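Derivation of every value follows stated rules applied to the coordinates shown; laboratory data play no part. All values derive from a computational prediction rather than experimental measurement. Cβ atoms are built from the backbone, for glycine too; each structure is taken alone.
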Structure 1
């Protein structure tokens, strides 16, 4: 995995030594990592910090892992959740599945298994961001229709090529998020296609002509973001 993914992660684990080991490792991968030793504290951190990813041990005090996630899922179906568990019985798995897990991991978890699960979670955040909105309103009467995936101006469709459309969809998927050049390459172009930074700049230049001025911002040596 690349270092410093721009996501916030909350780890909930009651065993101090295990929690500290996880946190040390996870801080090498994510921009912000929070920790809690019980379900009640975890819920307070969840409400105040709004993490993108949860890693929750099932056997924690006050609120167990499933109770904590059930409480979160009352109003939030988008935050990604990974459960750590010693359980493998069918009744547990059935209940856990209903809570929209990205994955459950049976303890003890090795680093390879954790990395693969985190990569899966990051890809879900990047490619399948869920939103309750049907339309993103931009400036100057522009908007992005999330259902038909079209750019609109005064309710008239603005013509985009397929790659322009995919790139714009990516940039609009997370507000104020800077997408790195590599993330854009991986999302917009197939693995067998050759793409250069100049090629990316060309497609950005074409999209900018079809959008309000200064809405796409280049962050030097990092990537691009869209202001809305």
Structure 2
């Protein structure tokens, strides 16, 4: 009985139903997301369990939503776009995520890469994300409560890095934790002047490509 109730919650109903998820995926495809594995993972991942219950009916809108403490769960298009860009260089074994937040971005990456190290500066978010990952039986995500701006040098190098909050510029500490040829996708800039950037590490340093305008919360230092 209890297992059935859990499955029903994950499947959703009404505004969180499979049909609602299908409409979101159709919208993302129309907006230019082409990676079928990314689209299927978004279709199969219950975004409504990553937001507050009062906002569950809006979980499959293509919009960012508040998750408390001044933070947000990213717009599904941005999650799909960043994931697609990260995977565009080929299969990835080890990925670093900077900014666990609600855990949704890591949950999307989980079926698509071998191992994820996710760092978050707010301890309460770590606890909530861990419970969600356990509910979804996602076992390849390792959570770390620390300052994301310095990354996780003890587990480097990473095949890919995804940053879900915006530093003012490209953090060289994170570039140094990429393998040669590794990709990092991140927003950079001040709150009203942010762009999404693809960084590829080279023998000489890195190359970057500016992609599109975005809006993220700022990447802050320290822990709480």
Q: Using helix-only ellipticity at 222 nm (-39500 (n - 2.57) for each DSSP H run of 4 or more, over all residues; to 500) as the calculated read-out, with -11500 as its value, let me know the right label among 1, 2.
A: 1
**Q.** Which of 1, 2 yields 58 [volume of the Cα convex hull per residue in Å³, for residues 156-195 alone, calculated]
**A.** 2
Q.
I have 20.8 for mean count of other Cβ atoms within 10 Å over residues 44-51, calculated from one of the structures 1, 2. Which structure is it?
A. 2
Q. From which structure (1, 2) was distance in nm of label points 7 Å out along Cα→Cβ at positions 68 and 84 calculated, if the value obtained is 1.0?
A. 1
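Of the structures 1, 2, report the one carrying the highest value of mean projected area of the Cα convex hull in nm².
Values: 1: 14.1; 2: 11.7.
Across 1, 2, mean projected area of the Cα convex hull in nm² peaks for 1.
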